[in-house]
Structure I
Amino acid sequence: MNNSVFKNWIWVYRIFDITDEIDLRNVERILSPEKPTTRLKLSRVRPKSIHIDNPPVTVELGSRELQLNGNPYQVTASARIFDLGVVSLVLKIRLTEDICYQELRNFSVFLYNTDDLEPIFDNYLEIVKKSLKITAPEPMKEFMEDFVIYFFGKWDSAWNPVPILLAERESLSEQTEQETLKNTFSYGPGDLAVVTWDSALVYDSEGSTDIPDLIEFAITQLLELRYYDSILSTELNRMYDLIEMADKQGGWTRLRQYRRIMKNLMELVIDITETTERIQKQLKVTEDVFYARVYGAALSIFRTKEWTDSIQHKVQLIQGNYAMLSDEVINHRSMLLEVAIVALFVFEVILTLIEKLF
């Protein structure tokens, strides 16, 4: 293992949804001749303990020195590309060996408030998109997640992680401290993980990055669920508008519009259902109880269940409207059939009368 991981770092993430799907084998074929690429593999678990459906590809983007909060820092950039169309960019800021607690606390406040890193992330994102020939529109900010992980190979147990995680210079109440530390995990004396909504502190004396990797997966899942929930909201509004427009039409035109709407609704439900299943199958922890607790807590903190429930509710609304339109079409056909039967009966009566008269 590279000795550099035993240093102390701050990992700053920007995670984007840039397209519907990415062929990871194609990513490796394109990027590996230019830059170092690897497939994600957790270091501390047996292969059967955690199943990653299609491990994302990590590509190293190089190192540079940045002036941050008035001081120079060595920064290493990398991108992790997921098959669901997500690119996770991370800037790993190496901390100085002699950094004190107050400096770290001030730096966390700076990172929380600064916009200095956004042009850097935007530039790296463009590099990745250009390399992969992805010409999708610029990702909207609402479909980007940001996160910070304070990753330590050496951690002073006397330091209070809460002000760092919350990026606060002010004193915090005991209630805030307890609430923040509620999701604290430790497997042994040489590791610690504290997870919050938009940051985490991970201490691992052996330099394993498994916990940050699990958290990144959870953030990716959150991003994708938010994205598809938004798509469903847009399609629901569009569906109601189309139904209203169709209702203003008469006869066959209205029914033709209904059938077109029904076809689009069914295709959307199938696509969303398949995609959400893929999101949930992206990573499964089967046997490792500790990692299962950390990953499950991260999903709970990020409220992925609420987003899943929202998607399911909107899918049910769409299915309900599909059923309503289907009933309308069936009723109209039944009415036409009844009219046709009556017309045939009347026609037969008329023919019978004509025969009797002539």
Structure II
Amino acid sequence: MISRRLAVPGVFTGLPGGIGASAFQVHALPPAERDGLPRMPVFVMPYPARLNPHVAVARERAVVWAGQTGLTGPGGVWSQEHFDVLELALFTALTQPSLPREELLLVGDWNIWAFAVDDHFLTYKAAADEPGAQRFVARLNACMPLDSTPAPPPGHPVERALADVWARSTPTLASGLRRRLRDAALDFAAANLWELANTLHGRTPDPVEYIQMRRRTAGTPLSTVLPLHARGRDLPPGLLAHPTVLALIDAFADNVDLRNDLYSHRKETELEGERNNAVPVFQHFLHCSPQTAVDTVGDLMNFRLNCFDRLEREELPKLADEFGPDAYRTIAAYADSLKDWLAGDHAWYPQTGRYVVGLA
């Protein structure tokens, strides 16, 4: 059992005092807490959050890069004002606290691109445009050539951003990791088509299907390959495919994804007509109240963190006997990067306005 470090919405542990204080005051308490709507569950986080010392540079870079690629401004995904509220550079600095400056900025660009894909899909949902979304996803593959083939001229800011970050990510990348990075980015974008189909056809998935697909729609393959890419290392294929490692990644994903659903469910259901969120999924499946659904999702979220912690402490060390001490040190460092991500992700939510903008 993990040592329980409890945190409620707006109160997170492990982060030095004073960081993001102004944003904390503005965004700490979701409207649901104030208006008698379902109260948020208690969040458990046993790992301390740390802030990358290059956060100020990351903030400057994020604004410049989003503007250069057209993600912000006329015709972009966000207005500059909206982009500033998202605090995406802070997300990267919290989830990657030990990355050197240049690697942090590169991962930050990937994160901005992933959030842009997610928000760009709102246009297809609003227009009920499945064919347009399918064409958009199909074009992304050409933005990430595995060889020296040039990417085609971008037709959208999201394509331009992807082609740019891909070209800067891959020159020194081993072929296996390059392919894995491309496949992870494509899988994330394509998984959004599943969400779009559910929304447009009025379909609420069952919890088992939802949890499995949520790992893809949240970009788990991308978020778990980025720590490898950023540090210029790869894992032996047999080690990465080991049942213990796969179970560790799934537990990581479920905790991250369900936390996101708890913070975003009002925005998604009230403002976006979204069905792809664990709270309405469990409410529909269990025929229960919104509060019971929120509590159920919170319990599952904390349970999956407990699974991650147990696997990392008890099962991962056993891989040293099977793969050798060097391979174990590599996978242990990888697990540490996932713990950093879990803690930083947990600390970011009270400081971003992404999930409260537009809610009364």
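Figures for the structure shown
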item	result
If helix-only ellipticity at 222 nm (-39500 (n - 2.57) for each DSSP H run of 4 or more, over all residues; to 500) is computed and equals -18000, the structure in I, II	I
Distance in nm of label points 7 Å out along Cα→Cβ at positions 58 and 274 derived as 3.1 - corresponding label from I, II	I
When relative contact order in percent (Cα under 8 Å, 6 or more apart) is computed for each of I, II, the largest belongs to	II
FRET efficiency 1/(1 + (r/R0)^6) of positions 146 and 282 (r between Cβ atoms, R0 = 35 Å, to 0.05) - highest-scoring structure of I, II	I
Parent structure of the calculated result 20.9, given that Kirkwood radius over Cα pairs in Å is the read-out and I, II the choices	II
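All of the numbers you see were taken from the coordinates with simple rules; none came from a lab. Since this is a predicted model, take the numbers as computed values, not measurements. Cβ atoms are built from the backbone, for glycine too; each structure is taken alone.
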